[in-house]
Structure P
Amino acid sequence: MATRYLRRGPRNLAAGPLKPHIDSFVLYLRAEGRSRKTITLYSQAASWFAAEHLLTGGQPTDTDRRFDTADDTSADMVTFEPVRDWELVSRVHLRSWLVRLRHRQHTDSYVNNQYRCLQQFFRWLSAEEEIPNPMAKMRPPKIAPKPVPVFDEGDVDRILRMPKGTDRCAAKRVDVCKLRDSAILQLLKDTGLRRQEIAGLRVGDVSIADRRAVVTGKGSKTRYVKFTHPTARTLDKYLRWRTKQPDAHLPHFWLSHKGGPLTESGIYQMVRRRARRAGVDDVYPHRWRHDFSHRYLARGGEEGDLMELNGWDSRQMLRHYGRSAAASRAARNYDRIMGDS
């Protein structure tokens, strides 16, 4: 059985007789030039829905029973005859799947994400097979608005503070390239780049003199981002160190102490490690994107400029990321307007 383990239990991805259409969907996405991450998200959402819900007739599993409460038990879930043909899928099957995910206490945003992944699959399936789309006119699950997580005052300085010791990479240590790590963290602070965008940088993409970099984002779209003078100096020091390394001939901007380019996973682990040593909890690369967007707007940056810098086409992301900055502005204005004169 194909599985992928989630925090709430194993995820069954063995789609059986429903798998051929998922494979065709993956082929379509590849032909459209979708990113590997997007293809994985879409295909696994369809496989999970097929394997764990449609083929089982919605029967509860041990994972469902773990979340039973007096008011909400898995025994109350909608069950049906197992579905082995995509053409037989109805709104009942889809809605009962969303209810099942909520029963497992998945977050609003996670349920909404699964909905949108399935929406893409059924949109393709409807056009490909010329059959009705069961998700037509369905409304996506609501997401309760929450401010995005940003750093508390002083957290960033503690994380960025260079650990004592040499800046050079020692060959047999895990956290060795302190200069490289600090350069990555400063670039994250200044730009809010996505992890894959940081990992995808090439030497020719970064201009120290102009203090800017060209990055490739979602959908292979390229854009320019700027960085500050302190970050430019750190990047310049890193590049001088880089020229002396055995892998200096590689086009990748970031080199691993193990040899070859630094991967997305390596960046993630480094960020987590440095944050733990600084005593700052719940830090991951994308949180720097939240914090950058918050600080940019809180300091009076233009919303349109932030959309360009972050590579957003929709103002929906701007509203999501800007909520915490709006709360900060409101608090400051309250003191200015309502404070003692």
Structure Q
Amino acid sequence: MRKIVVTSLLAVCLATPALSGDLVLYTSQPNQDAQQTVDAFMAANPDIKVTWVRDGTTKVMAKLQAEIAAGDVRPDVLLIADTVTLESLKQEGHLQAHKSDFAAAYDPALYDAEGFYYSTKLITSGIVYNTGVKDQPQSWQDLAKGDMKGMIAMPSPLYSGAALIHLATLTGNDQLGWDYYEALAKNDARAKGGNGGTFKAVASGEKPYGVVVDFLAIRNKAKGSPVEFVFPKEGVSYVTEPVAILKTAKNVEAAQKFVDFLLSDAGQQLVLDQGYIPAKSDMAVPAGFPARDQIKLMAFDPAAALKNADDNKKHFAELFGVK
């Protein structure tokens, strides 16, 4: 049996020697998901040994940028939270294109047209509410109503990448825009931390309503948590855990095989088994989710989101009085 080397970013400093192995992966997947992904890929490609490094996207990017500055880029492939981060790397010239034959089975909105990155799953943000409440919102606009004052929790886009993409998506929508966030601020919506803290606030009853990523609410509801999750009628924002190959990849062929595996039916079945919505449009959805055709994805442009990111953060911080 081939040995899989699991390396934590917390234990690896820039002074360490280059990682060994046929393919080096940097990922922000949860540890269990990353292990399953590597195991499945190696089972399908027994001639390739994978070494992987795992941490949050922000820390992965900090490490990668330090390696780029030092001229010692170690990963062949990235599998991280969002397309905005990869769009930034693309524009800076750090990625290489791979025209995967599997792309034809995907919505063109879910991958880069030139082949620089591909989405592997859908993690949407919607409304969660405590089952003890009287009113059950079905629309983003419902959270902006005056009687919601002091009742809403949401992750901060200054902290959460998914929340920043959510902000870019909703403010870019003609029916919502910045007026919507101004209404949330007027309602004293609590905007801090990440999705986990927001979910706990709603599940505990501290805040009746919240904005969180889908699987947190749906999985915990199945375990008995007193919550319901709503896919709002206007649609949902989403992150997609995209995969990309570094321009400096030392094993391009193995990296291409890794990308193709994630986009294949076997790779997308793994996503489903892990409890996420596969990016491939003909796949089923996990238990507890509505049918795929009932989940409306709002329009999102990674390049525009990247261009506006700093201004969006600044405007949000001023609006909610946070840093």
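A value of -11000 was derived for helix-only ellipticity at 222 nm (-39500 (n - 2.57) for each DSSP H run of 4 or more, over all residues; to 500); which structure in P, Q was it taken from?
Only one of P, Q returns -11000 for helix-only ellipticity at 222 nm (-39500 (n - 2.57) for each DSSP H run of 4 or more, over all residues; to 500), namely Q.
Output the label of whichever structure in P, Q has the greatest value of mean projected area of the Cα convex hull in nm².
P
Mean count of other Cβ atoms within 10 Å over residues 82-89 was computed and gave 15.8; which structure, P, Q, did it come from?
Of the options listed, only P reproduces it.
Here Cα Rg over 2.2 N^0.38 Å, for residues 210-289 alone was calculated and came to 1.38; which of the structures P, Q was it taken from?
Label of the source structure: Q.
Just checking, which of P, Q has the largest value of relative contact order in percent (Cα under 8 Å, 6 or more apart)?
Answer by largest value of relative contact order in percent (Cα under 8 Å, 6 or more apart): Q.
Here mean count of other Cβ atoms within 10 Å over residues 242-249 was calculated and came to 23.2; which of the structures P, Q was it taken from?
This value belongs to structure Q.
FYI, it's all coordinate maths here, none of it is from the lab. For clarity, every value in this text was computed on a predicted model and none was experimentally measured. Cβ atoms are built from the backbone, for glycine too; each structure is taken alone.
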